[in-house]
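Please treat every number below as a calculation from the coordinates, not as lab data. Being a predicted model, the structure only gives us computed values, none of them experimental. Cβ atoms are built from the backbone, for glycine too; each structure is taken alone.
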Structure I
Amino acid sequence: MRIGIVGAGIGGLVAAAALQSDNHDVRVYERRDDAGSIGAGLTLFGNAFAALDAIGLGDLVRSVSSTAIGRLRSGQRQPSGRWLISLPPSETPSVRSLHRADLHRALVQHLMPGTLHLSHAARVSADGAPVVRADGGEDHFDLVIAADGIRSDARARWGLDRGLRYAGYTAWRGVTTSTGHLSDEAGETWDQGARFGIVPLPDDRVYWFATYQTPPGGTDLDAVATLRQLFGTWHAPIAELLDATDPETILRHDIYDLARFPNSFRHGRGVLLGDAAHAMTPDLGQGAGQAIEDAATLTLLLRGVQPHNLNRILHRFDRIRRPRTRGLWRQSRLTGRVAQTTNPLATALRDVALRATPSSLLAGAMTRVQQWEVPPVEANADR
């Protein structure tokens, strides 16, 4: 089949690479002039790699990622450094860390030459026809995949948009050039309306993120100075990590998710994928993982399918993916509310509850979130 993909984020590129490996004719449109040039670190859990392995991309992503976080003590701490709950390496679920730019680069290099079209502000057809308009022309496909992010133009044009919600907090993200400040501990530190997370990356780097409850739309004259003011007295190595990061590379984003979940992920011969379908807060670390699950599920469902059966396949994709992602969307929002609470009593009760939680219970909950299964293939002679 001929398939058009709008958006060259993680979900769009994974879908393109997997579909191309299955001999589909794929064309990817990206409005930016350098796909993957913006970003910091991310973590991918076992569910993402189960999906990647199912479509033959697992080893490619492993080659640019690290298992270092799985060898460290991790969990939640207080600003003093006292552990609220922690997991020893033996109980840590499967997780790998990597830099977004490295992942994008690996996926782009995996594509056939001429697949990716940068600086193309593509638009889907409002009626769901498999047509993409870009640079004054039209491209016709059998299927259009909209992977154009949280502010998806396709979601709006297909009548599936139900608005965005500000989660109440802003996030800063950065990457240092050395792990020299990192000991044998990682994870997150939680306070009242504020968090700081530390993740080791390949090649002696550290990815860190910070969140703070604040109105949207703020800016920094000096990001390190702002973060030093908010987190400079917290336990080591937080101040050292901030000082070791180039202020010009620090990203600041207000955190949004979908205000309400779409009634469908598909419209005609078009389908939403990744944040365009189910943008959630980053509180479970499943945004990229769910985009990968989407791409793998769709790729597997399309194997051997003829274009005249696409409606049935897209219906199956919607039936499989919406319940899974809706549950994680809700769970991410709830986790963010608990983690970012500004109420002193609620903060104290949260911390007491975390200290009383057995680490095995936390590990089990994390493992359940990371379960993904290959979609069953329907028996049909005329696929």
Structure II
Amino acid sequence: MAVYGDVKNAEIENYLKNSPKPKILATYDSMPRLSSLIKDKSDWRVVVDEYQYLLIDSGFKSETEMFLLEVLKGFPFVTYLSATPIADKYMLEMDCFKDVPYKVLEWSKVEQRFVKRVQSKNPINNAIEIVRNYQQGIYASVIVNDRKVESKECVIFLNSVANIVNIIKHTGLQADDVNIIVASTAENESLVKKLGKDYGIGCIPLKGEQHKKVTFCTSTAFAGCDFYSTCASTFVISDNRKVHTSIDIATELAQIAGRQRLECNPFKNTTTFIYNVDVGENDSSSYKTALECKLQKSVKNANHKNSVTDKDIRESFIKETVDSQRLNKYSDSYVWYDSVNDRFSVNRMAYLNDRFSFDVQRENYLNGIKVKK
């Protein structure tokens, strides 16, 4: 049974009651509700797939991750699984992984993937240019066995649905030529529908199914999924204008580099990464100093808010903090309001996310990325 936001409790309870060995697929944010409906957890096994998103997503929705981790404490058997796991230096600072056995599958056969880096003042304009080239039949090509092979399809990864819509509007890309793969939310559906009645949120074609000329994809939609195009090129567009913000498609390069799976696609081993602000090229010591300053200020701020006893002032602090979480996504402060325990805390997951994002952009862009073959 799949449990998402619109699945009713009665449906879940009926399934649990009538299934001899229930198996449930649930989103992270559905787990607290699901857990409350499972009265006896003693024989349940939980697998947290693509668990690196506990860290990656913590720059903008770490409350979901923290509530998930709290719920998992009630289950006796939990396995965290990923082909692109969280690095040890971050895991060692995450309480949920203390004293947890860690197993690594070593693959005897790996292949190298390469990232071609292109710095740009306006990466969105580059994305528009890429689309226009494909519309005009201007394709990259390679010679394979004395035969010219053209890249007549492309997959463009970026983390803004609004930017995807704007690129399609600017280029006049027709619905028959574009596949829009983004999270299926009311907000995203509303944005995509602004393009016209023929446009909608699509899905990744299965092996053997036809691919469209241009595919747009956000990180929330592709994790763990495979593309089976015979000729698609891959582009990653990073329009990250603030050095100290952590939400960026660039943190997903290791996942993206391995998405094209067909051996016959001669373009699958190279990803073109187009970016403007790259924290990896900024001074490391100044960034870390700013990060530590932000952390210490957050600690003082949380302690101060917790010390206030006046009910009206406390209520205003709660509103202010919740609004900041929703609008600023921890870009200014790591303070969050923990509604379960009714206290202000420092969100260390968001802090680790900032460090992770910086390290990814500093260390990995210049290296080829190994993926399982």
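Assuming 23 is relative contact order in percent (Cα under 8 Å, 6 or more apart) as calculated from a single structure, say which of I, II it is. Could the numbers behind the result be given before it?
Values: I: 23; II: 20.
The read-out comes from structure I.
Which one of I, II has mean projected area of the Cα convex hull in nm², as calculated from the coordinates, equal to 18.4? Write down the numbers at each step before the final one.
Details: I: 18.4; II: 22.4.
Matching structure: I.
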* To do: Identify which of structures I, II gives the largest calculated value of FRET efficiency 1/(1 + (r/R0)^6) of positions 263 and 335 (r between Cβ atoms, R0 = 41 Å, to 0.05).
  => I
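Can you tell which of I, II yields 0.40 when FRET efficiency 1/(1 + (r/R0)^6) of positions 87 and 111 (r between Cβ atoms, R0 = 35 Å, to 0.05) is derived from it?
Details: I: 0.40; II: 0.95.
Of the options listed, only I reproduces it.
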